[in-house]
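In structure tokens below, several structures.
Bear in mind these aren't lab numbers, they're just calculated from the coordinates by the rules spelled out. Values in this document were obtained by computation on a predicted structure and should not be read as measured data. Cβ atoms are built from the backbone, for glycine too; each structure is taken alone.
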Structure P
Amino acid sequence: MANFYKNKFYDPSTTSPVTVYTCPSNANAIIQNIQITNESGSKTVKTRVTDSSASTSFIVAYASITGPTICNVAKGPIILEESDSVSIESSTTSAITATLAILEISREDQNG
């Protein structure tokens, strides 16, 4: 088993949901932080987790943000199982970004 710390970034080019991170099939992951940065204006941001085993998406965070501001929409750890994913959707594509802080736990031996 090996632990990997990762960052994934969201910089939208569409107002539709964008998959930011998908947990590998040989791992589990803990999303510790989803930091949204709004440089200006008012925006609505939705964060979803897709449970791959149930083929269902759940909204885990919904924020109405007036900028400039930075906020963490993950109010606690979010646990992902193999092939689960996180997507973010914003009401606009300008002046909005996000960063996910992830601990990925691989079930494979690091040496091979």
Structure Q
Amino acid sequence: MSVAASFGLAYGAFVALALAMERHQEQIAGRRLGVWASRAWRCGGIVLLGSSLAVCLMQALPSMAVTVWLGLLSLAALALALSFTYRPAWVRLTAALSTLLACLAWLLSS
């Protein structure tokens, strides 16, 4: 469960970080967001990345947890890149669902 939670949080973090960039704002939201919205998305993405690492650290030794976390980051980035390539309109929906399910999995695993 913790791997699924960490993956979902990492995917949500990458979507939030993508929303902080002007190019991806137009792909996801259909318009450019303001400066403060971009900063808020960036901060949210950083918080979600930290949460993803925290989930991994709670389940294993630090060296193994960081290794698993880096692998999950790679998979989440690949999933987002494929989503942007084939179905950019689905990115918002998949990010919301993955983050929600990750939080649910995190609560159930603890």
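Quick check on the output: -29000 is helix-only ellipticity at 222 nm (-39500 (n - 2.57) for each DSSP H run of 4 or more, over all residues; to 500), derived from one of P, Q. Which one produced it? Clearly, the read-out refers to Q.
Using distance in nm of label points 7 Å out along Cα→Cβ at positions 4 and 84 as the calculated read-out, with 1.8 as its value, let me know the right label among P, Q.
Comparing all candidates, it corresponds to P.
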